[in-house]
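Multiple structures are listed underneath, in structure tokens.
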Structure 1
Amino acid sequence: MTEKPKRNKSAIQRRLIPSYIFLIIWSFFSVFPLYWMITAATNDTVEVARGKIWFGTHAAENFRNLLAAQPLWKSMGNSFLYAIAQTLLCLFICSLAGFGFELYADKAKDRLFAFLLLAMMIPGVATMIPLFVLISRMGLLNSVWGFILPQVSTPFMIMMFRNNSRNFPPAIMEAARIDGQTEVGIFFKQYMPIMRSTYAAAAVITFMNAWNAYLWPKVVMTDNRAQTMPMLIANLASGYTVDYGMLMMGVLFCSIPTMVVFFVLQKQFAEGITGSVK
């Protein structure tokens, strides 16, 4: 009686061996670019050009050259300021819109939401010039508001919050109203804590998009003192001769914040993407 289950278990394990091998190989190819980026940051430009894939001894030199060539800390501070401000404001506005679209009855809201989704069909470059003219006339060039206003509310984020709000229990709203809670109080005290997984997923997506943004900051940030990390990387790669070791050191510094944010919130990110609520 005990031998048959053991045989079935061993047979299942043998059938899974090809899957494990495939996943190991795929994981290697997925992780290798990250590994190469880290090792390249420790080598000089000649070693990087030759394709050296193990650690070198030029990390400190590349770091000193990077500090001398570009305002690293200023650019990183700008990126943190812009990304955090855009993330917080986008989460508040988009979650409030998704909350209203899903949990309040109105005949016109579906037509309005369909019209809102049409904005996802418009390429960003098509609105680049009108947005620049608007931001310029408002006097917001080289400012936080000039960076975040075009992305402070996106149709994708509103749709994400609306879809996940379908899992929000309506009985909680009814109970809160009976207890005398206002609609604003329901949003802050009931909706936001229950939807924290969705907030985490939206925060990861918004922060990464804001941190990695290049085209719009390049247009609206005309002062080098307001440049972001992607702009700094572009400056390092735009010379007649490129120091690849220094360039990869800059890429490494540019990648660390997004990796930290994702690894810290990866569990909540997975729950939010699947529409889970707690």
Structure 2
Amino acid sequence: MDILNLYNIGFEILKKNKIKNTRLECEILLSHILEIERYKIYTEKIEVPEIIKRRFLTFIKKRIKGVPLQYITKEVYFFENKFKIEKGVFIPRPETELLVEKTIKIYRENFYPEYIKILDIGTGCGNIAISLAKNIENSYIIGVDISKKSLKISKENARLNKVDKKTNFKYSNLFSNINEKFDIIISNPPYIKKIEYDNLSIEIKNEPKRALIAGEDGLKIIKMIIKESPFFLKKEGFLILEIGYNQFEDLKKIIPYKLNLISIEKDFNGYDRILVFKRRN
């Protein structure tokens, strides 16, 4: 069987099962297995061995059962870099790139060319910490998480992206294992309400629950970070947080005196998504 015929079989199965982005996902799965660029599916006549056909159809079956594409390929792209990912580790979202972009901008406007230390809370696969390490030359980033699997993957990703000497990943429940101060604290914490979880897609429910849910109101973790961060920020240091699309009105009521909210950034859909605080002297 040639590659285009196999692609068409996979495409029809995904389409029948109402998988979104059918064409793209089918291309990604097939090109990943064959280790070729996606356009070659259409431009080159490649005969596919039976073992590859079986593996591809196994991937297709996993996908229609709701296994996220990233868990199948074991890779995810974020901020133009490739990261290893595994089941049990939170999958980075495109909107979180806004968090990284804002942090880089704050560094350039407030610290450049000075050396800075950054803390990434809930680091996951290390995508935020590693992206910052690659884009802020004079920086050292500590990423913390309560998931041992996430810490293992983040260390591997740091080596793969050649920033392992600029990063350190360690266990900490928020600030529990932190005993120093930082120029910037950044986090994309869990912020889904417990009641909202049942309405999430099968794909999202395949991800670690504790990386998604944050109590009854979805604000449990964010509130703790906002409350405790002034004690771990240097004078005039910055706290940069990603929040849920409808959470700002509740959060602005609990901002401590030592933090000054200086910026609210919107996401691609026009929702309040990134909060930027500066520690008061």
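Read-outs throughout are calculated quantities, based only on the coordinates presented, and are distinct from any laboratory measurement. Source: prediction; values computed, not measured. Cβ atoms are built from the backbone, for glycine too; each structure is taken alone.
Starting from the value 30: which structure in 1, 2 was relative contact order in percent (Cα under 8 Å, 6 or more apart) calculated from? Let's see the in-between values first.
Details: 1: 30; 2: 13.
Structure 1 accounts for this read-out.
Determine which structure produced the value 15.8 for mean projected area of the Cα convex hull in nm², calculated from the coordinates; the candidates are 1, 2.
Numbers: 1: 23.6; 2: 15.8.
The correct label is 2.
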Calculated from one of 1, 2, FRET efficiency 1/(1 + (r/R0)^6) of positions 41 and 249 (r between Cβ atoms, R0 = 30 Å, to 0.05) reads 1.00, and the structure in question is 1
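A value of 0.85 was derived for FRET efficiency 1/(1 + (r/R0)^6) of positions 57 and 89 (r between Cβ atoms, R0 = 35 Å, to 0.05); which structure in 1, 2 was it taken from?
Only structure 2 yields this read-out.
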Label whose coordinates, when helix-only ellipticity at 222 nm (-39500 (n - 2.57) for each DSSP H run of 4 or more, over all residues; to 500) is calculated, return -10500 (choices 1, 2): 2
Identify the structure, out of 1, 2, from whose coordinates percent of Cα pairs over 23 Å apart, for residues 65-200 alone was calculated to give 50. 1
